[in-house]
Structure I
C-alpha cells in the first residue's frame, strides 16, 4: 500500500519545493493512467490527496516516525494550493506542472465531495501540524459547508469535519450546526436504512456511504442516544449479510469495504459492543482473500492494493484510492509493521527526482 502510493507519487515543484500529489490511476504494470472518465480530468486530485493526508496523519499518530510527517507536509502543501481565493477547492491538476482543471465537471471549484474532503483532511491535520495556513484555509472554506445544501453522503463528511473542529476556534459554530446536519441524515431513509440521496432506489451504494458512522460519532459528542439508535438500526439492516457474504456483489471496490470497516469501528467505539469489532475484522478479511474471487486484493509481496473485484475476478489495476483506503482499513497492521521497514532511502519525492524505495510488508 505505502509502496504503491510512493510509486504513484510525484513532486509538484510549481506549488512548493515539498508539494506532492498522487497519480489517480495505474494499470497492472504500475504505469499511471490519466483520469478521463468524465472528459479530461487530470493526473492527480484533491479527493485522493486529502484522503492520503488523513491516512498518513493517522499513521503518524500511531508511529511518530519523522518520514511519515514529511509525507503529511508534502500532501498538505498540495491540498492548500488547490484552494481558490474564494475558499473553493479545485479537484484535479491537468499535469505535473500543477495546472488546475477549473472547468471539468469533476473538478469545478467548490464541488461537494472534494470541498468536503479537503475540509475534513485539514480539520484532522490541525492537531499534528502547527501551520497557520490550515486554519486560514478552513475559515475560507467553511461558508461552502454552512451556506449550501448537500446530499447525505457529503453531509456525513461535514459532520465528521465538525467533530474534528469541536475543540478549536470553530467549536461554537460547529456545535450549533451539528444537530441540523444530523437531522438531515435522519430525514433521508428507506425505512430504517440511510440513503445517499433522495432519489436513490434499492440498497444504497457503499462507496462514500458514511452516515451510520458519522451519526454514531456525533451521538457521543451531542449526547443524543437517538442518533446512535438510528445509526445502529440502519447498520444492523444493511451490513451483516454484506459482510458475511464477503461483499458478494457484481463489483466491489476497496472503498466499499473501507466505508463498511469505518462504520463498524465507529459503532464499536460508540456502543462498546464487541460485535462490531468482530464484523470489522470480518470485513477486513476481504483484502486478504475472503471475497468472491478467493484472491487477496492486497498483494503483500508487491505492496499494493488492487482496484477491486469485478464479476468474481481481480481487477489488476492499482490506483491511488484503492491503496489509500486499503491502508485506512488495515491501519493497525500498517502501523505495527511500518516501524520495521528496511529503509534504503526515506525522502520525499523532490524536484530532483529522488525516488522513495521501501522494502517492507506494506
Structure II
C-alpha cells in the first residue's frame, strides 16, 4: 500500500447506522486513495438483535475489530457502562489500526466512545449528521460528538449554521446531505405484491411499517406507548410489518408488546430487516409509524406518509410527509386516519440529493490533516 493512501476507520454499533452509511462506506473502500476499516460493536454482535455484523461481512467491507458489550440489560446504567467498554475497545483498535481519520455518524453512545478515544490518540475526527436537534438524550450526545470532532458533514444548511453558532470553524463544516439517501430509490427493489406475498398479506389492504424505539427519559413508559401504537394501527385495519427496537433503555417493554402480537393475523414481527427489504417496505407501505429517523429523513424520498410518535425526533427538520402525534391512543388513531386519508406526498426531501458519498470521498482525499487541525478551539 502506498504511503499516500489514507486510512479511514468507521465505528458501527447498529443496523441503522450501517444501513445509512453502507453506500458511502462502499465508495470509500472503492477509492484507490483510501482504505477502510470498520470497527464493529453494540447490537451488531448480539444474536438477540440479529447478529447484523454478518451483513457488514457479506457486503465485502473489512471488519477490522469487534468490541463486544453486554447489551441485554435494558437500563440507562447499562448504556453508560457499555459506553465505557466501547471506549476501551476503541482505544485498543485505533492504537493498532492507526487511522488517518475516524469517521462517526449521528448520536449514539458508540460514536461518542469512538470520538473520545480518537481525540485522546490525536486522530482527526469527521462527524456526519451533526448540528441537528432532537430534544432527547440523543441531542446532547450528538452535540458532544460535534465538539470533539474536527470536521463535519451535515445534512442541511440549518445544521451547518447551528454548528457554526456553537463555535465550530465554518471552513470545517460541509453540507454533504444525508448519506442514507444515496442510492435509496434504486435500493427499493421489491414491490408491494412481492413483499406481501412473502408474508401472507393482502396487497390490496392498507399496509403499515412500524419502527418504534424507546426513549431513555421515558423508558418506564415505552411498553404502554408501543401497545397504544399497535392498537391504533390495528383499529384502522392496517396490516403491520413491525421491526424490533434498538437496545436502548426500555426496549424490553417494546419487545414484549411485539412478541405478544406476533401471532396476530395482521401483524408480522421481524428482529431485523436487511436494508434492501426495509427500504422496499418503506416505499411500498401506505404509511410508516413510530419514531425512527428513517421516517424523518428517508421516507420523503418515496412520498410515504409518516406518523411520527412522541418526543424522540423532537425539533428535527421535517419534510412535508411527516405528521407528529403524542403517544396516546386517541391521537395515534387520528394520526393514522389522517395519513391514510392523505395518501402519498410529492417527492421532495430537504435532507439532500443522494450524492453524499461522493462528496465525503472527495473531502477525505483532499482534506488538510496536518497537526494544526488537532489544536481545536471555539471560534468565539
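For Cα extents along the principal axes in Å, the calculated result is 55, 48, 41, so let me know which of I, II that is. This figure was derived from I.
To which of I, II does the computed value -12000 (helix-only ellipticity at 222 nm (-39500 (n - 2.57) for each DSSP H run of 4 or more, over all residues; to 500)) belong?
II
Looking across I, II, the calculation of distance in nm of label points 7 Å out along Cα→Cβ at positions 74 and 98 that yields 4.5 traces back to II.
Here distance in nm of label points 7 Å out along Cα→Cβ at positions 130 and 250 was derived from just one of the structures I, II, and that gives 5.5; the source is I.
The numbers here are math on the coordinates, done by the rules we state, and not lab data. Predicted, not measured: the structure shown is a model, and the values here were computed from it. Cβ atoms are built from the backbone, for glycine too; each structure is taken alone.
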